[in-house]
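**Student:** For reference, the structures are reproduced in the following blocks.
No lab work stands behind these numbers, since they all come straight from the coordinates. Owing to the predicted nature of the structure, the values given are computational and were not obtained by experimental measurement. Cβ atoms are built from the backbone, for glycine too; each structure is taken alone.
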Structure P
Amino acid sequence: MSVKILVVDDEENLRFLYERELLDEGYEIILARDGRECLDMVEQHAPDLIILDIRMPRMDGLEAIGKIIEINKHIPIIINSAYSTYKDDFMSWAADAYVVKSYDLDSLKSTIRDVLEKKHLKK
């Protein structure tokens, strides 16, 4: 059984890059463009892990975290933002990890492995 990862980012190019790279790692990928779409996907697909941008239209990532926790507080969340300043925001503390965005996904991939290992969801 493969691990199902929900990638939430308003940048189409990044969603495509993450999808391609993470599929190569053997994960099943679900995509969402913003926090509202993210919540729909959480309810429809019950992902094993969420990679979440913060700055998005309609509903930002921090607001989405609060609502994800209401739906299922056991889904690990990795915040993936271009802005390290959000690390100090109280809502970001609810996430399991924080990775600053990069087109080199090595850091994100190793963080995914670490978080899944802690949650006992090894692939």
Structure Q
Amino acid sequence: MLRALAAQGRPVTIEQIHRDVGADKCDLVTIYRSMAAFEDLGVVKRSFFHNGTVLYELSLDRPARYHVVCKATNRVDPIDPELTAELQRAIDTVQAKLRAHGYAAVNHRVEFFAVGPVVAGSTSAQ
């Protein structure tokens, strides 16, 4: 499962992981349970997208990666490294301040949604 997830190199659905692993090797319920266990261990990160789709990606020993989802097409694009670094600095600051106020086990979830610059053949989106 983790090999299939790593091979994708982007956030994917449980069904995509199941397809890549092969239905003959593992049933869908096992994929769901395994992804939940991997998430608890911090091996994978789950993202919720506007249409209710849940996507998973590897998170172990990787820098944080953020994505923007087109609300019109559901296309998932990575946010560029410069913006990611800026966002990570802001998140680190907030988490440090929360810890200073006595919070423990601080984590976060950041999701971006927008209408892509080119949607369904138009030259720009409003």
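**Student:** Taking relative contact order in percent (Cα under 8 Å, 6 or more apart) as the quantity of interest, name the structure among P, Q where it is greatest.
**Tutor:** Once relative contact order in percent (Cα under 8 Å, 6 or more apart) is tallied for P, Q, the winner is P.
**Student:** To which of P, Q does the computed value 0.93 (Cα Rg over 2.2 N^0.38 Å) belong?
**Tutor:** The value was obtained from structure P.
**Student:** Of structures P, Q, which gives 3.7 when distance in nm of label points 7 Å out along Cα→Cβ at positions 37 and 101 is computed from the coordinates?
**Tutor:** Computed on structure Q.
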